[in-house]
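Read through the structures below before going on.
Bear in mind these aren't lab numbers, they're just calculated from the coordinates by the rules spelled out. Quantities reported herein were computed from a predicted structural model and do not represent experimental measurements. Cβ atoms are built from the backbone, for glycine too; each structure is taken alone.
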Structure I
Amino acid sequence: MTFRQLSEQVFASPQIGIEQVREAARQGITLIVNNRPEGESEDQAPGEAIAAAAREAGLDYIAIPITHAGFSESQVAAMRDALAGAAGPVLAYCRSGTRSTLLWALAEASRGQSPHTLAAAATQAGYDVTPVRALMDMLAARGQ
């Protein structure tokens, strides 16, 4: 599985398993962010299994579950804090990588990053931030 690069330090991915945690460690990832709610589908690896594999590989792990209901300000703040506190590259995952990408874009916009630049980076990685673009613009204006 190839992790999709959103920025110099942030990658997004569809659902990962134990082997992908090991691959992330080999690639220099220092933090795994799980954006998938537990029990979303029967075929997903449980968050605790990913967390245990991350600890075993020497990686940090945090869960910021995002449902299809959308994004809250506290989730955006949690992602912003996770990215800011990471010791190195970050891998965020969900079912397809889309929610992770959208949350990344919102977190970065809330720090005043350019929504246009973030949208271009997401597009380059194969993701579309159009569903949250207006919110990105608002957060970026507030974050400057």
Structure II
Amino acid sequence: MNGFIDTFNGALALGIGYVAVLMPVLILLVIFVYDSRNKKNRYDTLITISKNINDPDDIKEILESLVERKSPTDYRRRGVITIGVGVGLFLLDKIGLGTDVISGVGLLVLAIGVGQIIAGYLYPIESEEINKAVEEFEKK
């Protein structure tokens, strides 16, 4: 009986290792399958709708509505959020835990947030800010 338990524990330990290594692969597989099904259903629906519409302008409007538009990245907003996370980690360590490991991570995250804010001022996103930067450059 003792040999069976040792064999079972060895197989269980080996199985846990395989599961730990293969779990990210399984998660990525599920994500890709779901995403491809979603895109396929979207295009099948578009084909079905386009077969029933006779006006080409309506089809053009539907196609334009399906185009994914990405909004520009606001580095200043992201920088403020990142600074808040860094300060929170730093204070968590100094007030709650009392170790120096998390405070170092908090300071690193805070520095990344400061860099993002600087990048936000170097790379403006709004057209008014771009126009203002161009006008200031032309004055020099």
Notebook entry, point to check: One of I, II was used to compute distance in nm of label points 7 Å out along Cα→Cβ at positions 40 and 88, and the answer was 2.7. Which one was it?
Noted result: I
Check: The value -28500 for helix-only ellipticity at 222 nm (-39500 (n - 2.57) for each DSSP H run of 4 or more, over all residues; to 500) was derived from one model only; which of I, II is it?
Finding: II
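When relative contact order in percent (Cα under 8 Å, 6 or more apart) is calculated for each of the structures I, II, which structure yields the highest value?
Greatest value across I, II: structure I.
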Next item on the list: Using the calculated result 23 for percent of Cα pairs over 24 Å apart, pick out the matching structure from I, II.
Entry: I
Next item on the list: Out of I, II, choose the structure whose coordinates give distance in nm of label points 7 Å out along Cα→Cβ at positions 56 and 112 equal to 5.0 when calculated.
Entry: II
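Hey, FRET efficiency 1/(1 + (r/R0)^6) of positions 32 and 48 (r between Cβ atoms, R0 = 25 Å, to 0.05) derived from one of I, II reads 1.00; which structure?
Working through the options, I get structure I.
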